[in-house]
Structure P
Amino acid sequence: MPTEWWETFFSGIVLDMWQQAVPEVYTQVEAAFISGLLHLPPGARILDAPCGEGRIARELAAKGYQLTGVDMARDFLETARARAKQQGLNIAFEPADVRSLRFVDEFDGAVCWGNSFGYFDDAGNAAMLQSLARALKPGGRLVLDASSNTESRLPNFQQHEWARIGDILFLEENEYDHAQGRMITHYTFVRNGKEETRAGSHRIYTYREICGMLEDAGFAQVKSYASLNKDPFKLAANQLFMEAVKAS
């Protein structure tokens, strides 16, 4: 499958489903967890990259932070801007490739959420972390959702999964390409009797590899958690949330 699957994936029914997928109360819990790890006072500048339709950015902005959200999916950005306007929130949303952000030493904190790490090839994933590091001020923190990792995904591997999200039936067919270290997923979306299919893939790194990539990008003091309750990460944990500090 083409590496650039993400260029056309996030539009139409995927956007509709994603907007229904996460309850507002859960977003509030996630944002509280993120802000707790960032250790920043109100008014601090935070980068959300990629921001998707902006649910985390909006919740953090509501807490008094200055938010900038970037994403390559323009449909997501249009929705993000509209919803921020409805809530009276001043958030800068802009199209950008997370591998080559224009920012240098501008943000007090950064967040990469929604299991968005691992879309690219190895060089691209490394460039993404390096770009986030450049955007941060020295001493700034990154909060990274790295839940598609080897220790999480392989012990919990399921070839077929399905769920109903709002009015959309969502089916997954998974396969693991051990030669490439990628989880390849074929998606089927069914709504009102109409069916759409998409495909995507994630590079699956070990925990040690992710730590090494963070260190190579200029981060230190890496910590990890298996849940929003800060349970310690271990084999077969469903989630991996990491925090790291940009070296001075």
Structure Q
Amino acid sequence: MAPRRLGRTDLHLTPIGFGAFKIGRNQGIKYPQGYELPDERAVERLLNGVLDLGVNYIDTAPAYGLSEERVGKSLAGRRREFVLSTKVGETFENGRSTYDFCAASIRASVERSLRRLRTDVIDIVYVHAHADDVTILRETDAVSALLAARDAGLVRAVGFSGKTLDAARLALTWADMLMVEYHLNDRSHEPLLAEAATAGVGVTVKKGLSSGHLPAADAIHFVLSSPHVTSMVIGGLNLEHLRQNIEVARAVRMP
């Protein structure tokens, strides 16, 4: 898979990225079937296998339970081989999510992620918004604190992962990239894709398979056929499934 440039940044992502949710969390999920968390050895094999398949983008978050720590432990020795993203604002502990977008919390979250991921700098950090995402952007310190982390050299690029089209449009004024839900069953963000490209803002896609509710081949073809999508993040615990998804992506006529 030939990497694509992410907006105006110097980052280049493979069209398929790996979402590291399932290696760290199995509570409060939206997938059609439950699953057991893999053990440490299985996680190490999986993550190294992801890189060996040619995927160069891995996405995690504090809200993904053990995910950040496991990515750091398994891949610290291969850090230069991939683009790494995480998030701020949401954490998941004791079976529930909590949110905090004050400046001190954002800074602490970035520093905690740096330690867990065993890296000196995180390539991408997104604001991890809840449903009232417009309020987060207008009335909290999330954006200014994240920009400060970028200015301090802790983060290379900053982005927004929200829920609504209105919030995504607000983020075009400051974000280097957006992470949006976009798939055959939800095309609400489709008008935004061209707007982001015009603004030089990259787009990554989350839940492109509708949390496992869409056939992978159809879903991947649909998302990656857009000339404005840099990468779609796909999770999972089965390397063979990921290999099949990569083959589908390679067959898509890239814009």
Given 0.20 for FRET efficiency 1/(1 + (r/R0)^6) of positions 15 and 231 (r between Cβ atoms, R0 = 25 Å, to 0.05), calculated: source structure among P, Q: P
Starting from the value -11000: which structure in P, Q was helix-only ellipticity at 222 nm (-39500 (n - 2.57) for each DSSP H run of 4 or more, over all residues; to 500) calculated from? Q
When FRET efficiency 1/(1 + (r/R0)^6) of positions 87 and 183 (r between Cβ atoms, R0 = 35 Å, to 0.05) is computed for each of P, Q, which one produces 0.50? P
Value 1.00, calculated as FRET efficiency 1/(1 + (r/R0)^6) of positions 7 and 159 (r between Cβ atoms, R0 = 30 Å, to 0.05), assigned to which of P, Q: Q
From P, Q, which structure was Rg and Dmax of the Cα atoms in Å, for residues 143-214 alone = 14.5, 46 calculated on? P
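Every read-out reported here was derived from the displayed coordinates using simple, explicitly stated rules and does not represent laboratory data. Owing to the predicted nature of the structure, the values given are computational and were not obtained by experimental measurement. Cβ atoms are built from the backbone, for glycine too; each structure is taken alone.
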